[in-house]
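Pasting the structures here.
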Structure P
Amino acid sequence: MIRYVSPRTRALTLEESGIRRVAYGLKIPTPEAIQAAAPGMAELLDEGPCWLIPIPSSSGSTEANLALCHAIQKFQPAARIVIGIRRSHPVDSSCLRRRSGLMGLTLKQHAFQRCCRPLLRLPVWFVDNVVTTGTTLKAAHHAFGTGYGLVYADASSCALLRHPIQNH
């Protein structure tokens, strides 16, 4: 797991600056960011089959996280990729909300819905670039019914990586 430190809390170290650059690059996604992130993310997975589900962006696109899933799959060939959740409508970007001084989205405001057929009983991993509060992963888990978070950078106060997301 790579720790991500918000640039608003203090000056970033050179290493943290690089992590931030990759994390933002994964939103686009740039080939350099995917190449930097995928190997380390793949190492967090156990060998063997699992499901990789890309988290949709605030606009509803899975393009960036789907590209990341495909890159991770190159290191974990037994992983299977499925578009398992979608947004029922676009939502405000959490990043932009925070920059405006607003709170992040609630579970319900994420507007996630399960959108795939029943799957084989394998571990489910929601793939995203950064976790801040964990609400996106919790909303995905709630909509899908199961799943863990697999993220490049953790900017939360407590690590959610490799831990089951609890039902609330």
Structure Q
Amino acid sequence: MSSVMPSLFMPVVLLGLAACSSPPPIHTATAVDLERFMGDWYVIANIPTWIERDAHNAVESYRLAQDGTVATTFSFRQGSFDGDLKTYHPTGYVLDRESNAVWGMQFFWPIQADYRIVFLDESYSQTVIGRTARDYVWLMARTPEIPDSDYQRFLTLIAQEGYDVSKVRKVPQRWR
């Protein structure tokens, strides 16, 4: 019986260790000027959450509140450009005050979702938001369209951060 126990025990231990392993840390922007980051961001592409799977004209807007939180409005049209307007108001909490690149985003109390500014260009016109779990990602810009060369560059960056880019989908944007 004692020789059987180690052979049954080892796979269970290895399975447990594999479940506990976490992906390497996700990279974040080194410094984010929160005031410059505030405003409207068009969601160009994402690995969508269940809420935004069929979103059109998706926009995330940020405003610094007096208490240091980030008042957020996320709005989009459901299912088509003429679909129902959906609007959510999560609150952002800057968790890393040294870089301002790591936030908690709270849609409902008490849970804060991981929110990390992975990339932000110098002009504050394009950004990539990610999560340590690599389950969701958002490519956003100050304009509803970006050049295809930029989009391809961001797909490469997203892949380098450990995401499955086959799950990334463009968000339809039409503002005419």
Structure R
Amino acid sequence: MNKKLLSHPPSYFDRYISLVPDVDLDEAFENSLSDLRQFDWAACERLGLNVYAPGKWTIPDILQHLLDWERIMSYRALGFARGVLPTAPGHDEDEMAVAAAGHQRPLQDLIQEMYALRASTRMLFNSMNEAQLLKTGIAFNSEISALGLAYTLLGHQRHHLNVIQERYFPILS
């Protein structure tokens, strides 16, 4: 299934969806894994728990956020695809970040978990047929399909990796 099958994604989600090229969903998942493999994790290790501004998340906090977000979007997509979750519950990402305490976890553990989760998420979406992927539900007060949520979680990763490169890596200079 291709991103072009998405009909007018809500603006909240489109800011992530637009970061993913117009490719088949499985190819988009492979590209996301490639992005993870090519990312400069050594620079992240050198950053440690430093942030670019007061109150911002550490790199481990960002990775934990990505893991949590992917699980939430996958749950929502599964519920929409199966027709059992017409409206997804909300969540407060800042409260979740505090409770998750990603900064207390080793960076390498988070990276390994990202690879494992992405492989599992890819298998989940590959298990869905076209009709299931196109089923919709309400998330963030907007209608979106399971397919839209897949592209959202892929774009969300790209967004945060871009933030790390643009705002965190300059700290090392």
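Summary of values
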| quantity | calculated |
| --- | --- |
| Origin of the value -6000, where helix-only ellipticity at 222 nm (-39500 (n - 2.57) for each DSSP H run of 4 or more, over all residues; to 500) was derived from one of P, Q, R | Q |
| Identity of the structure behind 16.6 (criterion: Kirkwood radius over Cα pairs in Å, calculated), options P, Q, R | R |
| Value 10.8, calculated as mean count of other Cβ atoms within 10 Å over residues 89-96, assigned to which of P, Q, R | R |
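No lab work stands behind these numbers, since they all come straight from the coordinates. Everything numeric here is computed off the predicted structure, so don't read it as measured data. Cβ atoms are built from the backbone, for glycine too; each structure is taken alone.
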